[in-house]
Structure I
Amino acid sequence: MKFTEQLNAVAIDGPAGSGKSTISKLVAEKLGFTYIDTGAMYRALTLKVMEEKIDFSNEEKIINLSKNIDIKLLPARDGINTIKVLLDGKDVSEKIRAADVTRNVKYTAKLKGVRENLVALQRLMAEKLSGVVMEGRDITTVVLPTAKYKIYLDASFEERVKRRLLEFEKKGEILPVEELEKDLEERDNSDFTRDVGPLKKAEGAIVIDTTNLSISDVVTRITDYVKKKL
């Protein structure tokens, strides 16, 4: 992966609710890099599976769908580091954040063939950029393993549940706390135990527990770390 040696790549991993998306966007903005949310790609595929009424147990069909899926991540009008997600040319930025997509994404993200196909797309995106902040579950270990800057964000389970609750409330979706806890437990289990691209702390990555830190504190820690090594 020569491309990771030719550009400034900040790779950020962490479990759901650790603050990756918000923090990564702000870090990219401060550094003048481009932000890429790889999780949005798995969500877009999950949405397509649902729209085409494919059973999540039909792994072969899902993997085949991921081979030629048309996903584009573009800057939105309200800022270069806010991602607009296009699926087959249509803006699905809001749809992929719905609760049903969130519940089902674990079924597509765990498939080896799916991950191989989407990782190839993610690397291709990074190759074309002069500076990138890429976040997901396996960025530091699989997608950009030779990235110069590796970050692992974490937070307590209780804090992550609270953040997910607020996230859905902002979208007008009121979900029982018990349901969110169950979904997050299942997502964590899938992320940490899947055979391909499991979530883990990469060797050399700096670990930041965001539980009791403000967003600005975390962003400052990461940007200071990167600037010292530039």
Structure II
Amino acid sequence: MRTLATVLLLLILSFTTPALADQTQIRNYSKAQDLFWGELYSKGGEELYCGEKLTPGDRSFNIEHVYPASWMKEAAGCAGTSRKKCRKVSDRFNHMEADLHNLYPSLSYYNSKRSNYSFAIIPGDSIIQGCDFELNGKQELVEPRPISRGNIARSIFYMNKEYGAKIAPPGGDDQLKDLLTAWHCTDPVDETERVRNDRIEELQGNRNPFIDNPNLISCKNIKSFPED
């Protein structure tokens, strides 16, 4: 028979322990990679940062976590450990890392340059090799091209809603949320994004609600961010 103390403890845990997100069909990142190349982008597409046409099997492309895997560890309950360790101890981390709504194709060079840097508007002109992708390595910031900014914002808002992942790098402030809100509003959902959302639902069983209903993010009184 449960004691009163035991019952109270269970009630507390039910309110403080986050529930797993809807995405539980893809158990790990290895499986996500197979689905990403074999199903989601099997017929090609366009990569995120430079708009290059994706050719299946082309090794100059890889997979970008828009919300970096290194940022996920706190929400997954394994902060302070390595990505490899998180995979061993946290099912939640594996589901987050494998979530197709957060994965986009990227040229390997720009994926490497982005690393786990946060997004920002970078003053001046620091475009890299003809691609509208700007980098401030000292401050660990990147600025993507305008046409990809809404996609990026909606991926990060999705990770926040589904997993409780902070809209900020570890130790960062909440200014990123204001910037992403502006990006969501100025780069609205397009048909390619809707089709991708449909396909991901088929593969992992859930949708990005910010694509289905952009009004979930209010565009009233959004902050302005000066362009470079």
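A short reminder: the numbers here are calculations on the coordinates, not readings from a lab. No experiment lies behind these values; they were computed from the predicted model shown. Cβ atoms are built from the backbone, for glycine too; each structure is taken alone.
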- Query: Among the shown structures I, II, from which was the value -15500 of helix-only ellipticity at 222 nm (-39500 (n - 2.57) for each DSSP H run of 4 or more, over all residues; to 500) calculated?
  - Reply: I
- Message: By the measure relative contact order in percent (Cα under 8 Å, 6 or more apart), tell me the structure among I, II with the highest figure.
- Response: I
- Query: A value of 16.1 was computed for mean count of other Cβ atoms within 10 Å over residues 138-145; which of I, II is the source structure?
  - Reply: II
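If you work out mean count of other Cβ atoms within 10 Å over residues 26-33 for I, II, which one comes out largest? Working shown, then result.
Details: I: 19.8; II: 17.0.
Largest value of mean count of other Cβ atoms within 10 Å over residues 26-33: I.
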- Message: As an exercise: distance in nm of label points 7 Å out along Cα→Cβ at positions 114 and 146, calculated from one structure in I, II, equals 3.0. Which structure is it?
- Response: I
- One of I, II was used to calculate mean projected area of the Cα convex hull in nm², giving 14.9; which? II
